[in-house]
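Below, each structure is written out as structure tokens.
All of the numbers you see were taken from the coordinates with simple rules; none came from a lab. Fair warning: this is a prediction, and the values are worked out from it, not measured in the lab. Cβ atoms are built from the backbone, for glycine too; each structure is taken alone.
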Structure 1
Amino acid sequence: MLSQTLLRSTIPAARLGLRCYAQLPLRVPVKIPNGIEYEQPTGLFINNKFVRSKQGKTFEVLSPATEEEITHVYEAREDDVEDAIDAADKAFKSGVWSQADPLVRANALNKLANLIEEHQDIVASIETLDNGKAITNARGDVQLVINYLRSCAGWADKVDGRVINTGSTHFSYTLRQPLGVCGQIIPWNFPLLMWAWKVGPALATGNTVVLKTAESTPLSALYVSQFVAKAGIPPGVLNIVSGFGKIIGEALTTHPKVKKIAFTGSTATGRHIYQNAGMNLKKVTLELGGKSPNMVFADADMKQAVQNIILGIYFNSGEVCCAGSRVYVEESAHDQLLEELKIAAEALKVGDPFDEATFQGAQTSQMQLSKILKYVEIGKDEGATLVTGGERLGNKGYFIKPTVFGGVTEDMRIVKEEIFGPVVTVSKFKTIDELVELANDSEYGLAAGIHTSNLNKAIEVSNRVNAGTVWINTFNDFHHSVPFGGFNASGIGREMGSEALENYTQVKAVRAKLNLSSSTSS
């Protein structure tokens, strides 16, 4: 929290939450509950410098676990976004990054990963402080960030075109070239991981970036921005702006200098962004919502299947777009699995996210907690059976008990709609055909889980289910080389793997006619 000396020197006599800093310093001291103390950048990051917003406005950042203020950060408005876009555009056109030897970009991304690794305890602690997730989850996120940046570094000199055989009269080939300025908008559930998933492939392929953080979780992206120049990334290549979607999002998605939009968030917001970008003919990738089926056959290892279900729905406090929120169990195993799931859910430690034993931390905001609790009431009103959970835990912090609903029908809102919290429904199925029909009865198609000891059965269902990622006998099991993205209303394009690089390049074809007669005569 901010020191009292700092507060007295920068704030008039008014309530902290009303953007009342006379002039917020560009760095403020923060002490994390686990004892770590550090300097938190608060400015906008433009041209490799932290700067105050032109209007000087700030907004409050709260700890979800305590509901107390961590700090304020500067809020970008349209003129600040314009400055960031101009910086990115000038950097791209200068060729200092877009035309650099790919090895230069690879070395810089590797250095950035190394610098984050050197500070990973602080970075993970900031993630837990700002987002509310369990510290063990946050450490996993940061390791994935490091791994992915290094993976992108490895791809930097492998984004090649090809020579095309079109006969002896012409020389034909293609180039894969960067797009230009990329606008990127990331969510609050995985603040730094989504930052890496966006920044890594954009920079590896020679683009420049203006990235908007989520307003509730801006701290980790600002903290790692101080490593950008140290890593050797030139000014203007990576710019970070904090603020609100209705202002920054609109500016990015409609600006003529922005050639690409990448967004992770809700399907409703994704549709609006797609419309804006389409009107301006921008390349777009969208990673959106989900209501993923997690399917359990009677021949599965039930204890392991239960643990996979737990990981699938309660990991990251259930705030995961691909969460396995619809469990379908083969009829003969339904009662056993439901009882074991109830016992396992009630045994989870929920609470202080800095406690090493905590599995489920806080929800990220009061708004999200209220939304989840509203869906619990909707489920009960619709006639579903509340097996366990469904209650707020404690009076301080945004905590909720892991929740299981049984006795559901497919038309219930808790089965159809994305809750984005630690709430799972459990249903029965008899045949594979019935299971596939149930699994695919959704507007979404982000992920799916299959649990069985029969690989042939698993492959059959994997091939028939509408999902961008299918996990067999595991769940939420990410790897930086494996692409991730959705079908249907779950999005467009892919994150990670070589597929992500395609989102940030465009193909140029070159065809040269050869003057064979003159070369022969000479």
Structure 2
Amino acid sequence: MASDLNNNPIIPGFAPDPSICLIGNTYFLVNSSFHLFPGLPIYASPDLISWTHIGNAINRRSQLSLCKATTWVAPWEEGTTMVATGGLYAPTIRHHNGVSYIICTNVIHTSNKFGDERSDQFIIHTTDILSGKWSDPIPFHFTPGIDPSLLFDDDKVYVQVCKVGPKFQIFNFEIDITTGKMLTEPALVWNGWAGNFTEGPHVYKKDNWYYLLCAEGGTFQHHMLSIARAKSVWGPYESYAGNPLYSADGTDQYVQNTGHGDFFQDKSGQWWVVMLGVRMDEGRSIMGRESFLAAVNWPTNEWPSINTVAARRELPNSPEQPRTDPFNISFTTSAAWVYLRDPVLGDYDIQDSQITMRARPAGLDSAEGIVTFVGQRQRRLVGTASVSLHRPEPSPAGHDGLTQAGLAFYKDEHRFLSIAYDFQASEAVYKGLNPAKFYNSKKVQHIKLQDTIQFQIRYMERSLGFFIFDSAGDWQCMEEVDTQMMTDFDFTGPVIGIFAVGNGGEARFADFEVDT
């Protein structure tokens, strides 16, 4: 069975807000995905040790739109800056009577003004989770709210959800799971223990008690898990005298910002919890929020306790490159590819590591335009991403064709680091942007255009290096960046990918690799 230490984080990289359930003999875990399409990545494991990214629950453009999953950069506590991205927040996965369900929120930024948003709640389902065939979203109305969860209790289904606003409070209501119709009025059931950003609710029925697990303190340094219980799903809920149930706040542990957990039992009945956390190295958490596992001791009629969440700095395998694939699913290898918001999928032809893409005018800094970008989540702290770009075909007269193409470390439209070739200026260009750190850098170097142009990003826990292979046959480092420059109070994690800018020109890439 899984060890608390040797395999953490169980889902490395951009993998926040984990929720998990056991279906048959397999564990299935889902994460938030915010502005990425396909969304809601699903990972499967037979043993809680080896995980495979089997697919994504939001995998058809027709299911929903992410065009308003933009990012706000706004003042935060004590002179800091928070970077808040819209899109798909905090899904919960559950299984009942042969059907798998995911309940989630699509946070839509209705304007560029901080706080001007709406939350669309929905449920999707499938009778065969390994097929990748999920339903269209079934909407239900609860606003403003995030982090919905499901409880199947005898013949009734309840939703717990966080109502956001000046106060974050937990509400409960009964729902028709097939139609999304709310069968009761939402009722306030808990204000939380700390009463500060009480969110991420899950209810578990155990020993004739209803246990309500929540995240509190915000998802950053003060993040925690708190718990309460009641004899009725409607409360009143009694807070645990030992709260917070778990927090790394104020400790020197490597894994920080821990919270937003989900309890589950393994095949032998042992209790566990999955939760988000970050690997923090002297103020650097370059991988963002990841998924961690810890054992839980939960005696009959008593409160649970959680083992310390520990982690290794590097892992023996990643969910994109499993040591074994016990599921033998044809679409597993394509599950890792992600685009930004609402892509035009016809612009891309991906054949293993060979990618051809049609360039559009919007650059990486665009929040409204369709950006030509495809990549994969960074999974390793130490590694190299690389790609070769073929010389483009000449543009027809009167067309811009391909103006720039390259390799990028991307978090959102405000924060990215890229290395590219500018075909109009015949220059290699490094570009770095992060207004949260007052960082805006551009460096250029004249390099003669070859038949192929090779780019590399070399990354470690504390540094990111951006390289181009020049005409003399040497790797030239155009910039080295401290990873602290890309560590923020944010929601998303790093995606490494290729991009192209132009007006219909074709960018042809070869040998794209991440985490080598």
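log10 I(q)/I(0) by the Debye sum over Cα atoms at q = 0.14 Å⁻¹, for residues 89-360 alone was computed and gave -1.18; which structure, 1, 2, did it come from?
Of the structures listed, the value fits 2.
When mean count of other Cβ atoms within 10 Å over residues 177-184 is computed for each of 1, 2, the one that comes out at 14.2 is 2. Identify the structure, out of 1, 2, from whose coordinates P(r) over Cα pairs in 10 Å bins from 0, in percent was calculated to give 4, 20, 30, 26, 13, 5, 2, 0. Label of the originating structure: 2. Each of 1, 2 could give mean count of other Cβ atoms within 10 Å over residues 129-136, but the derived value 17.1 comes from 2. For which of 1, 2 does helix-only ellipticity at 222 nm (-39500 (n - 2.57) for each DSSP H run of 4 or more, over all residues; to 500), calculated from the coordinates, equal -11000? The read-out comes from structure 1.
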